[in-house]
Structure I
């Protein structure tokens, strides 16, 4: 992990409320200007129960969350959020790197994700980390990476 004093672990059901708060805080800056932002924190407990969620913990505080969803032929990076008070410490990059390693561990050779066209800093970060944009449909930017 890129950030000091942090670790990534599997989420447990007791983390659900803190994960929802983390996601909502991370997306709050977009909610005011992206009218078609999907409900990004919905179904958190169900995803935890399906073994699809990891958290970045810093000093017993959930600083970030990662949702990975196995698909036919690729691992989908379904959601990644870093709480703003933990931003700028490398947690996002650390979670992406972890996601790629976890996908390989689970036998995948490819990952995909979707982000919003009005989140250009996310697109730029993924590009910097070797992800390739392969489609733009309406407000969705689709990216992939060979592992």
Structure II
């Protein structure tokens, strides 16, 4: 996935159809290489997440899956979303209690998420600077870190421009 040099893909002008197509192709390749099955419902859930660079709640995904004939029971969506998260094809955004497609699925990473409070766009950034700061702070107090989730809220560039 190619990002604009100064902005993550979610906040940069780009060919979104190509972006979604490329990420879906990567997902197919990764699932196959891991021996995991990207079943029709899992694939459709990922396609739904790839429609926009914003997080969607499980019930939003379920509604869309139901419209496509995949059933309307919550476990349908939750199982598909859990699979996508386990495979590194999606992320759970705790702050929003929602999910988004991973924009770097072929990389092992622990991203930081920048969430626009106006339009709900979510940018995934794999910058290690914040992670290093957390690791340094943990070392200083003798804390052993298991997992770090960095979620930052504010205004994306487009919403800042509209507000100006």
Structure III
């Protein structure tokens, strides 16, 4: 992958008022080989209601990453679906949760997990965020990840 040299602050400023369509266009501008696809798998149920579960595939520079995305309960009830950028944004947010925590303990404290009562649940979430962070670094590189983070800021 070629090294990208961009002004992160300029991207964040430009994206302040951008909608999902503009943000996705910005991703494609910086990563012309980027593609996102998804396929509905099942419907799940939480204490709040039903949600649709999708298998998401992200491609960039002949690299691929697949993950599961649970759409919002409100979208499922309305019979709609999150847009492409919202789905992609979810993995960027999860990756950031790992990036900004130096340890499982810090992650648990930051995101409200009780390690004494729910250690396995906290570890599962922490490891999932780490996997997504590592996937984005593999697909887009470290500077590319910074660009993605800037594009998704304040979304």
Have a look at I, II, III and say which one yields -9500 for helix-only ellipticity at 222 nm (-39500 (n - 2.57) for each DSSP H run of 4 or more, over all residues; to 500), as calculated. I
Structures I, II, III compared on distance in nm of label points 7 Å out along Cα→Cβ at positions 46 and 70: the greatest is I
I have 71 for volume of the Cα convex hull per residue in Å³, for residues 22-61 alone, calculated from one of the structures I, II, III. Which structure is it? II
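Any read-out appearing in this document is the output of simple, stated calculations on the displayed coordinates, not a laboratory observation. In this text the structure is predicted, and so the values were computed from the model without any measurement. Cβ atoms are built from the backbone, for glycine too; each structure is taken alone.
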